[in-house]
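Presented below are the structures under discussion, each in the form of structure tokens.
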Structure P
Amino acid sequence: MVIFTQRGGPGTLRQIYPALPVALTYSIPDMNLTFEFGLSEFTQVNTDVNSVLVRRAISLLKLQPGERVADLFCGLGNFSLAIARSGAEVIGLEANQELIDRASGNATRNQLSDRCEFVVANLFIEGCPAYKALRAIDKLLIDPPRDGAMELIKSIGTNGPKQIVYVSCNPATLARDASILVHEHGYRLTSASIVNMFPNTSHVESIASFEK
């Protein structure tokens, strides 16, 4: 057991038990993955359901060894490392330098650094230059915050990768972005489901797959 106090913002977090610092971790056991995280860093609230969500995303991606996948809004590598474990190469983009550092550390921890690259990138900038700079991407995994990924989705255009798996905590912005993918960029919605990440609330985690 680890006990923290917080008197204000994230900077006031203090570990009060035990006396020595403790590394916080969560795991996806069937993929042999363990992730270290900071208490103020984003992780899914339900680790058991997170394992289900990650397995579902990997199943939808139908990864082949040697494929190159971009994990956009990658955070600390929750999906990135699972993609790499499946034999594909992954480049993760995330705006937060601390999370990028954490993702790199988690790749090293799980002996997956040779298949992972992590880059600081703001995916909300108009025109999304960080996405357009990517080369030779076979598939995309997108897991944006509640605001969705409007600028990124607009930037994908009609020459985007053959498959996109979109994970969302806000069905409204997923529907908005899906409309652009289907009606403007020529994708087909091939799968859609929800995962009960937040039991006894009105919130759900959604996951959809789009293919050319």
Structure Q
Amino acid sequence: MEDCGFKAALFDFGGVIADEGFRNGLYEIARLNGLAEEDFAAATRKIIHDTGYITGRAGEAFFWETLRRQTGIRGSDSHLRDIILKGFTLREWMIRVIEELGSRGIRLAILSDQTNWLDELEEKLRFFHHFERVFNSYHVGRTKLEKQIFLDVLEIMRLEPGDTLFVDDTQGHVRRARETGIQAIHYRGKDDFLERLSGLCPGLALDR
């Protein structure tokens, strides 16, 4: 069995390990309130950063209050949160890939720009046990908009950039990771991802 071309793999959560519940949930909230989906999603992404909720500097109630005030949406915090969270469905085939990598001795971690919602999803879906570490922007105080978060992860896990693979569905995050020397796959879909991964790690038992 051939060795993989990396010793550790960092996975984004929404859009890679699971369906992109945040975006899908925002689109549903926009439709329910008669708003343009992408305009509302873009405004929400800005607010979640500007309020500091994404990095744990503000609470969820303040985020929803600000979002309602600036966009005019209606709904209680709990109702709006439920719309977001129900959109996160684990990709079982991706979990099998992660398990296969772990069986090869690859060190595994999550690197996600998420709020406390990631902890709530863990309570419901139970996936943290597949990973050595979970780096969540809400707890670490940085996001993948900052190159420093990649350097911090490398230092904490004592990894060399060239020995590390990062998988994310956002091109900007992938670019910043590569600028630190980390290998990266821009996730664009299952078939493309599996083809790229098999090129780096020959002989993996992959669903196709």
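Some observations on this one:
- Answer label among P, Q for the case where helix-only ellipticity at 222 nm (-39500 (n - 2.57) for each DSSP H run of 4 or more, over all residues; to 500), calculated from the coordinates, equals -8000: P
- When distance in nm of label points 7 Å out along Cα→Cβ at positions 129 and 161 is computed across structures P, Q, the figure 2.3 traces back to P.
- The greatest value of FRET efficiency 1/(1 + (r/R0)^6) of positions 49 and 65 (r between Cβ atoms, R0 = 25 Å, to 0.05) among structures P, Q is that of Q.
- At a computed 29 (relative contact order in percent (Cα under 8 Å, 6 or more apart)), which of P, Q: Q
- Which entry (P, Q) yields the derived value 45 for percent of Cα pairs over 20 Å apart, for residues 73-168 alone: Q
No lab work stands behind these numbers, since they all come straight from the coordinates. Note that the structure is a prediction, hence the values are computed from the model and not measured. Cβ atoms are built from the backbone, for glycine too; each structure is taken alone.
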